[in-house]
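Peer 1: Please go over the structures that come below.
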Structure 1
Amino acid sequence: MGTENVVLKLANKYAIFVILIVMVVALSFLSPFFLTGQNLINVLITESGRGILALGVAFTIMSKGIDLSVGSVVSLVSVIVASMVQDPTYTARIFPNMPYVAPLVAIVVGLFVGTLVGVINGSLIAYTGIPPFIATLGTQIIARGIALIITNAYPVPMLRQDFKDIGQGSVGVIPNVVIVFAVIAIIAYLLLNHTKFGKSVYAIGGNVNAARTSGIKVEKNLVEIYAFSAFCASLAGVLITSRAASGIATLGTGYETDAIAAATIGGTSHAGGIGTVPGILAGILILGVLNNGLLLLGISPYLQQVIKGAIIIGAVVFDMRKNARKH
């Protein structure tokens with residue numbers, strides 16, 4: 001009986017990684033183009049931006065919340081930063097007299113504005129009692145509306161090369177976006193496992209009243225949690241814009257769904273208090289491998305959405321049953 005329990009625990013703990021390996025092996029047989037160096041790099045590049053989003057969103061889910069605004073934060077940061085780094089030889093629609101702005105300054109402004117959305121989210125949730133779903137849904141709509149107002153729904157093209165190099169460049173064979181993704185993953189891991197803040201995230205998600213009784217400043221931590229989620233979304237917005245070489249007010253549409261899906265598939269429980277960075281990374285890669293594999297196999301992109309939705313539902317059902325067995 002003891003051996004069976006150990007096997008079940010190991011199966012639950014590492015099931016997500018087994019699924020990822022099985023998918024990689026299966027797709028390598030189904031498509032000769034899947035297991036090539038260039039294709040695998042393409043998967044990492046494609047998923048790096050959404051992966052950074054997923055890491056931030058996971059913190060809110062672990063605290064028994066949600067952040068629906070991250071896609072709109074990507075869009076808002078995209079148009080703000082792009083507007084500041086347009087090529088001076090191009091007549092800008094938005095700010096025709098914009099002086100030269102160093103890419104670093106534009107990035108700092110974009111990160112500040114995006115993170116501010118997270119501070120607003122956290123403050124609304126912590127100090128007014130508005131449910132996270134409603135608070136972040138409201139800021140999602142507001143942020144996207146501001147992005148559309150700024151650009152009048154036109155893209156912001158012709159960005160300077162010094163800015164494009166950030167997202168399009170690489171260190172050796174490793175793209176910059178993948179390096180940034182790895183750095184954020186390491187930071188997220190350290191925050192969750194080696195800081196008081198990380199312990200507070202788990203405690204708030206596990207039992208907010210018990211967390212408050214134990215001396216945790218719940219309101220302050222909630223603001224920080226949603227600020228971190230928005231910071232990750234802002235950083236993703238900068239990288240995606242730099243790589244796309246254009247600022248677009250609808251750039252982040254649907255990204256919140258992919259981020260929540262990756263975190264959920266990776267074992268982050270919507271019941272709160274449960275989640276790991278390695279699991280989230282596995283969830284991100286599973287979605288990336290799935291999207292890439294279905295594309296290589298010629299599966300309709302519309303059917304891909306159906307499959308993705310079914311996987312999300314399945315992951316939540318599995319999580320609920322697993323938690324029910326624990327209790």
Structure 2
Amino acid sequence: MKSSYLLLGPEKGRKKIFIEEILNKTADKIGEKPEVYTFYPFETDIREVVSLLENGSLFARAKVVILKMAEQLKGKNSINILVEYLKKPSPGSILIIESDTFKDIPAAVRGHIPKDNVKIFWEMNEGDKRGWIIHYFRKREIKIEIDAVNELLELVENNTLDLEQECEKLSIFFRDRAKITAEDIEEHLYHSREENVFTLFAKMAERDFSGTLEVLSSILFSRKSNPDQVILGILWQIERLMNYKFLLEKESHEPAEAFKKLSLTTKRSRRIYSEGSRNYTMEELADIIQLIYNTVFKLRSLGSGLHETIITMFFYYAIVKGGKGYWRLMSH
């Protein structure tokens with residue numbers, strides 16, 4: 001029984017399937033389901049995790065411990081404790097270390113996991129994801145317009161786990177429809193799903209600081225996205241907004257033409273980007289992008305206990321100050 005794995009990358013769907021395969025193989029080998037525990041390094045002392053791995057169980061012949069968001073593992077002492085365990089892992093336990101990033105896992109930890117057990121799960125490209133969605137609905141004998149596919153990709157987190165969950169909801173909700181349209185997708189997702197970086201950006205585009213903080217609080221409380229993922233999700237939308245504004249102001253495009261170039265197909269997405277364009281100048285958007293890079297650096301270099309404060313300050317200086325101020329300058 002392999003004792004440790006390191007699973008990296010943002011593609012949560014295939015990562016979930018891989019973990020399920022580990023659990024099923026373990027169950028086949030020992031003749032029963034293993035105990036499964038999940039921990040986060042910012043809320044659990046790593047000594048508790050290692051103690052659980054090392055001590056036998058009264059109820060099962062094997063246990064699987066999943067350490068999520070491992071990029072948040074901080075402190076030399078905690079890292080050393082985990083490394084010492086990896087040198088002499090317990091034969092009755094499997095440790096799965098998981099992260100959506102690639103570079104932020106301590107080298108000492110990564111170096112003590114067999115190379116064959118280090119797996120990277122890359123995101124599918126846009127074409128593959130479109131094909132995945134079309135195939136999903138075709139299997140269920142449901143037609144979906146290509147604009148609806150694009151809208152789904154625009155509003156759902158960029159991994160197949162979230163796509164599958166949303167597609168399942170849509171297939172149930174629209175099972176009696178002749179065809180799913182972009183308007184159907186927009187209406188359903190904005191009124192039925194949890195807050196995410198897209199609804200967060202909508203508030204940011206309005207320059208609604210208090211509303212942004214409400215959405216942010218909901219996202220962080222759900223633990224589906226960490227501050228690092230949130231800020232990077234905002235980055236690509238700010239860059240897209242900057243491209244939209246550039247097409248209008250520098251290349252003299254009409255809004256409809258700019259929307260088409262950026263694949264903004266629905267009324268809601270067009271309204272959000274139009275509002276963002278009115279509310280922010282090009283200079284402010286450039287400053288906010290710089291602010292994002294500085295904030296990512298802070299999130300990755302400072303302790304997790306400060307992360308909520310850091311990302312709150314980011315939104316204050318981005319929305320209220322237009323990317324300017326002490327918070328940006330203190331990074332230099």
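No lab work stands behind these numbers, since they all come straight from the coordinates. Just so it is clear, the model here is predicted, and its values are computed rather than measured. Cβ atoms are built from the backbone, for glycine too; each structure is taken alone.
Peer 1: FRET efficiency 1/(1 + (r/R0)^6) of positions 199 and 311 (r between Cβ atoms, R0 = 25 Å, to 0.05) computed as 0.95: which structure among 1, 2?
Peer 2: Working through the options, I get structure 2.
Peer 1: Who wins on distance in nm of label points 7 Å out along Cα→Cβ at positions 111 and 183 among 1, 2, i.e. which is largest?
Peer 2: Largest one: structure 2.
Peer 1: With relative contact order in percent (Cα under 8 Å, 6 or more apart) as the yardstick, tell me which of 1, 2 scores highest.
Peer 2: That would be structure 1.
Peer 1: Still on this structure: Here helix-only ellipticity at 222 nm (-39500 (n - 2.57) for each DSSP H run of 4 or more, over all residues; to 500) was calculated and came to -18000; which of the structures 1, 2 was it taken from?
Peer 2: Checking each candidate, the match is 2.
Peer 1: Determine which structure produced the value 1.02 for Cα Rg over 2.2 N^0.38 Å, calculated from the coordinates; the candidates are 1, 2.
Peer 2: This figure was derived from 1.
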